[in-house]
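Each structure below is given as structure tokens.
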Structure I
Amino acid sequence: MPWISFASYIIIVAFTPGPNNIMSMNNAKNVGFRKGLIFNFGMFTGLFTVMILCLIFSSVLFSMVPKIQFPMKILGALYMAYLIIKTFLPQKEHETNSGKNGFLVGAFLQLINPKLIIYGITAISSFILPYYSKLPILILFSFVLAFVGFISILCWALFGSLFSRLFSEHKTVLNIIMAALLLYCIITLFI
């Protein structure tokens, strides 16, 4: 398994701005970090559930259509290329009324989060299933994917204002670094 590519991909995708990170940051700003933890634990539960569903989907697809691995790699590479392009596009400001978000809201929102679903399918089909097939290992990887997402959510909640300042002050340098790491991930999918 290309461990550096796998780690780069999951960290970049988990820590870049997305619905989870923005909602967690806004929720912590509205209700405080400690009160926002209930929402964040709900998000973690939803993250793990979605990763298991992505695992099932990808495993069934691989077993039914064995030749699907290469097209899935192509789709994963295209998604990562889209993320590279997106890093250089102007970002919209996200507003949420997240002060009322609880555990169930946090969990449910994961089921309709397209970034999370694509992240899970890409990571599992490109980096995990080609190398591992035993169920306990696959579930462990699903947990790791969810846990990295959870850590990013907590970081965005805890350091939201710091991240906002960092991204605005060093946006171009950070975008170039993230784009280069994503390009590296794409290249290693095919070597």
Structure II
Amino acid sequence: MEDKFPEYISGKYEIIEVRHAAAILKLDFPNEYQDIINLLTSFTLKKEEILTPGGRKSPIANKLDNFLYSRGWVEKSFNTSINIDGSERTSPTHAIDCYKNKIALDIEWNNKDPFFDRDLNNYRLLFDLKAISVGVIITRSSELQEIFSTLGKGSSYGASTTHMNKLKPRIEGGGGGGCPLLVFGITKKLYEEN
């Protein structure tokens, strides 16, 4: 991965790439690639953000979203339908957290793990409809559970929530269909105690 991402990123994130997603992103969408590089390079996981209750969205997910929103990314839903012999049926998609120029990026920090199925199915459908070219997921590495447990937050970040060990089998099983995928797992190397 060192040739596709700066050493800082390949050293501090757990990365999964499917169907040459990094090459597509880097060569065909250089501005969006740079936005993602800047996001990942500037991100740190702060103790107080872990300890702060999230409500609808955690401070960590908000921080990641807002970084991209400030660079022209938007939350995006698509109105899709299927037409069979003149009979039209709506085929709604879930809103993508951050979208820009055919790049879809979702942040799955601490949701229930079926959210991964939703994201991957969304990417599959939108890729097949030529609405997106690459799907990106930012989640947490499973190793962070150690830090959460030390901080007394282990039960808040349970085994059935979104983390890399829940996502990998879904990708290996063909989740996402033909959509090129990039996944970044936030590791302990990004954690700041103070």
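Here, each number is a calculation from the coordinates, and none is a lab measurement. Because the structure is predicted, anything quoted here is derived from the model rather than measured. Cβ atoms are built from the backbone, for glycine too; each structure is taken alone.
If mean count of other Cβ atoms within 10 Å over residues 40-47 computes to 15.4, which of I, II did it come from?
Structure II accounts for this read-out.
Quick one: helix-only ellipticity at 222 nm (-39500 (n - 2.57) for each DSSP H run of 4 or more, over all residues; to 500) came out at -26000 when computed from one of I, II, so which one is it? Let's see the in-between values first.
Numbers: I: -26000; II: -10500.
Only structure I yields this read-out.
The value 19.8 for mean count of other Cβ atoms within 10 Å over residues 32-39 was derived from one model only; which of I, II is it?
It must be structure II, since only it matches.
Thinking only about mean count of other Cβ atoms within 10 Å over residues 104-111, which of I, II has the largest value?
II
Distance in nm of label points 7 Å out along Cα→Cβ at positions 48 and 136 computed as 1.7: which structure among I, II? Numbers along the way, then the final one.
Numbers: I: 1.7; II: 2.7.
Corresponding structure: I.
Of structures I, II, which gives 48, 36, 22 when Cα extents along the principal axes in Å is computed from the coordinates?
Traced to structure I.
One of I, II was used to compute distance in nm of label points 7 Å out along Cα→Cβ at positions 16 and 176, and the answer was 0.7. Which one was it?
Going label by label, the one that fits is II.
Once relative contact order in percent (Cα under 8 Å, 6 or more apart) is calculated for all of I, II, which comes out largest?
When relative contact order in percent (Cα under 8 Å, 6 or more apart) is computed for each of I, II, structure I gives the biggest number.
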